[in-house]
Each structure stands twice: as structure tokens, then as C-alpha cells.
Structure P
Amino acid sequence: MPADIAAILNHADANLDAARARLFDLLRIQSISAQPDHKEDCHAAAEWVREHLAKSGFSAKICPTAGHPVVLAEYPGPAGYAGPTVLFYGHYDVQPADPLAEWTSPPFDPRLKDGPRGKRIVARGAVDDKGQVMMFLEALRAWHEVGGGIPARIKVLIEGEEEVSSPNLDPFLAANPDALAADFALISDTGMWNVETPALTTRLRGITYMQVTVRCANRDLHSGLFGGSALNPINVLTRVLGEIADDKGHIQLPGFYDGVARVSNAQAAEWDALGFDEKAFLGGVGLAEPAGERGYSALERLWARPTADINGIWGGYTGAGSKTVIAAEASAKISFRLVPGQDPARIAESFQRFVLDRLPKGASASFENFGMTPGIEVNTTTPWIAAARAALAEEYDRQPVMMGCGGSIPVVESLHRILGIDTLLMGFGLDDDAVHGPNEKFELRCFHQGLRSHIRLLGKFATN
């Protein structure tokens, strides 16, 4: 290990409490992007991040958008630097904290609490994404304070609308291609295999998210007077949705599997070797039996196969007691998690055809699309992937798992489509971090080793 890296790591260890205190300052800011009442809080969080970056030697500014502002910062790197230009992406906004009654401490009053793995940080945004952003910012700070300056050319983009699907990010990327030009993007908004085993995420599922509303009569009807004669849209909708998947879990939309490839034998063998315990995975959320598409391993179903799920359904009377009514309309929200090779727009069209082809006379349907993002597979042969693998192996004394993720990170696709750059996904969250839920937490151990891993990674870039 080079002596300067050792000194920087020792500095980070000695100043961990100060780094955590700075994270707590950021966590106290209620930067809830979905709620207009917190507009000023979002601006305050952006200003806090800008100031932190400026103290680490960056040229940093706040850029307005049609919504919440973006923080854009740049560090030129040392004289004669010949390594890659790194664009770090993160977000300062957080989800609403509801339901508040289920929190064991106030969500914006961060606490350091005891847990089965040692101390943990509990607050809204602890892991998604303020804690993970701060790992990188604190690594920059450590290099700035004791490393003689940051050893690489770094650009930083921290937005404030990720939790509301980043409506203004694509226009910002398109309007600032020169300022954001980089060799690759680095994102820490993903997870580890377990608390002792680091990971790089190499696959992301995309998504098509739809709402369908079925309408029949022109008003709600008395079920005694009209039952047996009037068409019931709730019955119609549930019958149609019940046909989306067969008894083997195969999705029945026309052309749904077009472009879907099975994982290679080598990849399947690598995932099998991880020893994933699906029974324990489900047991943690109160389930006993796996569901989904038959004929595939658990990790294939979670990472490399597309899905369809009804996320909400409503219609008619849902209050206390009884009300004998045949509703005039019924609605449902459906998400399709997609893998590389699938076209999100074609899936949306196929779903609409699927519903319309099954409507009886007298029923009509309307559709709303809430977003479409294709699945992503990361190129694992790049030098920055190699640098990240080496940095993580040094920190954890074991090779990182090259894992998939069943969720979606739309910015990865946007960065590739608009800026033409690939992404390195190096995150430090855990499955039980309660992301978006009450008592969201981030293991202090993960924060600490994530900070150290980013210090090591920056040192790798300096040698390229």
C-alpha cells in the first residue's frame, strides 16, 4: 500500500466521528422533493452540499432547474494528470417519512443506535442516498486535507429530484454536455452482497409503469336494483388482470419476451456459487414459498427475468361498514420490470392491447404511463471496473460479487443515452436497510468501509 494511501485511510479512521457528525447535519435537512412545503429545505440541502464540496477544493455551484436545483462541481486534478475523468452522481432528496408513528425516533433527528452488527445510523436518507453520497464526499475531503489534493479529475452532479423520478435531469444533462463530459460515471446508490462482502452491480432491470381505468356505467349503481344486469368494472378489471400471468408465472402479453436472453452458463454458475438462501430472504418479510416464473433460479428471477406486478387496485366503496354499490369505474397500477433487450414502449403498447382485447361490450379503458426505462447491463471489462474490484478487494480482503439488481436506476440509462458514458455502480447498502420505509438505517460499519473504499478507488485512478 502506498504510504500516502495509508495516511489518508488513517486520517479517515481518526476522524470518523467528525464525518458522521457532518452526515447528521445533512440528514437533519428535510429535503423531501415530493412535498412542495419542503422546497426551501431542498434548496438548503443543495447549498449544504455545495459548501462541503467547496471546502474540499472544488469549483462548485447551484444550478436551477424547473424543479429542485442541481449541485454541479469540478476539480481539475493534479498537474499532468492522465487518468480518467470521473463524474460522481448522487441525490440529496429523500422520500416522505410517513407513516411517522412507526418510527422509533424522529426521522429527521438522526440517531446512532445499537444493532446486531454494531452501531447503525437511523434517519430518513441515511442510506438512500445522503449516507452513500457522503462516503464519497468525505473521501474527497480526506484526500484534500492530508493527501496533498485530490488525485484525479472529478466532476460531481448531485440532484434533488431522484425520489420523484428526476423529471428535470434529462434536460439538464442535454443542456450541459461539456460541463458533464467524463470517461465514466460513479454512483453509490446500490448495495453489497452482505455486510462482509462488497459488490459491484452489473445489471439493472428497467421498468414500464402503467395505470389502467375501466369504465362501465355513467354513475355508481345500487347492486340490488342493477345487480345481474349492469356490467361491473371491478369484476371486468380483476378478470383481465388475472390473465396477465399463467399458472407457471409466464407473462401472457403478446411479444413480452421478445429480446430476452437467458444468462450464460458461466454467469448462472457464478450466481449459483453465491449460495443465495431464498427461504431466508423471504422469511425476513414473513413469506415462506417463492413465487414468480418457474424454471429459473432465484437470482435469475430477481436479476435477469422480467416481471409483472399489480401495485395497487381500487374502485367502488372501500370505507368502513357496507355500501351495496356497483362502481362506475375501477383502476389499477401495474409495473413491468424489464431486462436488457426488452423495449419499454412496446411493453406498454402490448399491455394496452392485452386489456382492450379482453373488454366486454359496454366497457371502455383508458391508460396512463408513469415512466419507461430499459434494462441495463454494465460493461465489466473497463479499466474502472478493474480499479473498483481491486479497491474493494483490498478493503474487504475478498473479491467483490458481480451482482444484479432487480430495481431500476433510470439515471444510468440517461447518462449512457445523453452523455454516452457507462456507469460504475459501487454501493454499500444492505437488504434490511428499510429504504423508503420507517426506521431507515445505514450500518456505521458500511459507511466507514464505504468511505475507505472510495479513498482507495481515488488512489487507483491516480495511477492510471
Structure Q
Amino acid sequence: MSTAKPQEPGAPPIENVSQLAAYLDAGSKPKSEWRIGTEHEKFVYCRTTLKPIPYEGETGIGAILMALGRATGWTEIVEDGNIIGLKGEGAAVSLEPGGQFELSGAPVTTVYETCDEVHRHLAAVKNVAGPMGVSFFGAGFAPFWTRAEMPRMPKPRYAIMRDYMPKVGSLGLDMMHRTSTVQVNLDYGSESDMAMKFRTSLALQPIATALFANSTLVEGRNSGWASWRANVWTDTDADRTGLLDFVFDPGFGFERYVNYILDVPMYFVRRDGRYVNAAGQSFRDFLNARLPALPGERPTIGDFEDHLSTAFPEVRLKRFLEMRGADSGPWSRICALPAFWVGLLYDSDSLAAAWDLAKGWSEADRERLRSDAAHFGFKAKIAGRTVQDVALDALEISRAGLKRRARTGSCNPDESGFLDALQAIAESGVTLGETTARRFIEEFEGDRARLLADISY
């Protein structure tokens, strides 16, 4: 849910559907130009009240954004008179619906660079917000706060989504306001390379869910799920979420994804700086100038870019691929996510080996794994193996890929050290979310202040 780019005035309308497949194909790059873009979200709370921070007020989200802009020199992004983000150095800070702070990182060449960017950002927000009595932490789901306690950010697109979500699922408002994630955006070299990376990463996304599961606590109680965030996505909006089974079909490519995205119901259209409510309407009708919200108008490529951002499958295709299956978490795990997927997808031998892990799974296997990995974490099973076993294999493959990349930095010969935090979790067989819930109940004796202090950045 990154802040959208401004629309280009006077852009020509889309003439035919083939333009949309060509738009995605134009994202293909030679391997020398493949980049890594890391995005991570975090919750913001008051250390005195232990409650989430509202947008308004001297220490509110808006004030924090303005102070962060002054400290970094980044440019403010404003909608309807409200600051809703910052941009600078090829990156952006934006707000999720419940006030979750998101850094959308710049495209960089190594995991070292993306991790350095995370370090600089977290240091900056701590320096700005700390004196205000405000702290940040990473978790897949707000561990204590109810839906009613979560603030609402003044972004027009979120108002449209809030009205629409209850019509299509029971947990969509929780997804918007109480979840938090970390993801990485990666490039592809061609249509066939995109298809191979898409199906491999989509099949293995539940393995990443288990590796990064960090949302067992829900309203101060053990939910019994390793990743409650992942469970929330199963009852958000079936039209725009989940595992896309057609990605595993022979001949899958850009055109097939375009046909999928055209059938995802719309949320909005942006015109003249305002959001036009088109929730539930058809982009195909828009192509034929029959959109009820804008009768007689046809979409531009900018409108298509906006629409691409309103689909939320476990892997999403834009002009790059977004890995979307992980809970947010501690500092080290933000850096571990890009390392994990770069090791698997940016080395041809690792990509082939990773596909070998999953190519025998059926559609039913994949669907069951999506739920079971979220529920049972490493104890879940797939095709007679535990998720723990598959995760350890995937980490070995990723580590080998990173070693072959041989990108040096921080006195290290390669990027594989970023996987160490995941290796320890996988070998233990217990997810971070399960460990955090146990510590909250047993070690901290239900003391919310102690837990939040322990997990804050």
C-alpha cells in the first residue's frame, strides 16, 4: 500500500489489452541491472500509555512525519492538506491505514546496501520520535490493541477501502489496521524468467510465512496461530488475495496475469488530485468507457498502475515481483528477508533447486500449506515432510546462491550471514511468534510494557 505516484496529466488512454502485457514485459532487465528493494512496516506507540499513536497532535503521526522530513531533508507528500509521506534518496516513507510506518526502500544492488538503508531509517525515526515518548516495533499483528483502538490515517484511498472491505470479508479491516509486514521486490530478466520466479516463490511463500511468523499474540492472548497476520489474509477479499493457481499452468506469462488483474474489482480512480470511488466496479468496463464512476472515460497506463497496486496475492507482479508472505519483525529479520529471496531467485542453480522442492506439490497441497504454515508454523506438513525440513532445505539453497553471488561487504565474503537469524529459528523448530507469546505469559507475566520495551527497535 505504498503512496501512489502522481498521475501524468494528459496521458493517452489505453488502446488495447496487449499494451498492458507489454507494460509488464518492459520490466524485464538484464541480470546486471537486477536490483533489490526492501519494504518494511512497523507499529508506532506511546511509551506512557502503551497505545497506538493517532495522526493528530504534537506527538502524532503527522508531527513525526514532519519532524522526520526536517531531519532527513526528504520532501513531504501531501494529500488533502495532510502530510501522508516523505520521499528522498530514491526511497519513500508512507503510512498504512492504522498508522504503521512503512519504508519503501530504494532499488539497490546488494543486501548490504538495503540493510544499511534500514539501519539509517530506523536510527532516524528513533532520533525523531524518541524524545516525543514514541517508539516503534515490528510484529505481524498488533499484539494488544483492538480494532477500535487503532487510529485511522487521513488518506482518501483508505476511506474507500474501509467502506468496501466489510462487504467482501470479515477480517479486511484488521488487515488494514492491525497487520504489518516486510517484503522484498525483485527483478526478472524475461517473461520465462518471471514465470519461473513467480511460481517458485509463490509455492514457497508459506515457507517464508513460517520462517518469519511473528504474530501469535492477539489482544494480549495466545491465538494458537504462528502467524495470525497470514490467517487474516485468508478472510480479507478472495477476489484479490491468495495463491494464484494459474501461475503454475504451462504457458503462464504476462498476458495471463493481465487477464487476472482485469477481473480484480476496482477500488478507485485518481483524477485531478482526488480519488473517485469505483469500489467493486470492473476495469474491463473502464477499458470500454463504461465505468459507472467515470462514464465515457477510458483508463491510462497510470490508472492501470494504480489498479495493479490493489491486488494482494502472496506474490504480486508489477514491473518486478513482490514477495508478500512475511510478518514484520526484529531489525535483523528485516535484512534476512531480502537475503532469503535473493539467494533463491537471483542465482539460476538455486532457482532450479528451489523449484525442485515444490514442483511435485498439487494445488490442494499448496492451499493446505498456506493455512497450515500460518497455523502450525514449522510443525505443518507438506507432501510427507515438515515445514521445518523444507525451510532448512530452502535456507541451504539460498545460502549457496548467496555464496555464488559473492557480493562482498562489511568485511564479509558474501551475503549469506544475513540468513543466520533464520537458520537459528528454523533449527529450533519454534517460530518467533510462539516464543514471544510464551515469554509474554511466562517471563514477563503478562506485563505489556516489558514486552513492548523488549521488542521495540
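Each reported figure results from applying straightforward, stated rules to the coordinates on display, with no laboratory input. Only a predicted model underlies this, so the values are computations on that prediction, with no experimental measurement involved. Cβ atoms are built from the backbone, for glycine too; each structure is taken alone.
Values computed for the structure shown
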quantity: Structures P, Q, by mean projected area of the Cα convex hull in nm²: label with the highest value; calculated: P
quantity: Origin of the value -9500, where helix-only ellipticity at 222 nm (-39500 (n - 2.57) for each DSSP H run of 4 or more, over all residues; to 500) was derived from one of P, Q; calculated: P
quantity: Structure from which 4.9 was derived, distance in nm of label points 7 Å out along Cα→Cβ at positions 17 and 73, options P, Q; calculated: Q
quantity: Among P, Q, structure where mean count of other Cβ atoms within 10 Å over residues 129-136 as derived comes to 17.2; calculated: Q
quantity: Top of P, Q by Rg/Rh (Cα atoms, Kirkwood Rh), for residues 121-192 alone, largest first; calculated: Q
quantity: Read-out relative contact order in percent (Cα under 8 Å, 6 or more apart), computed value 20, structure in P, Q; calculated: Q
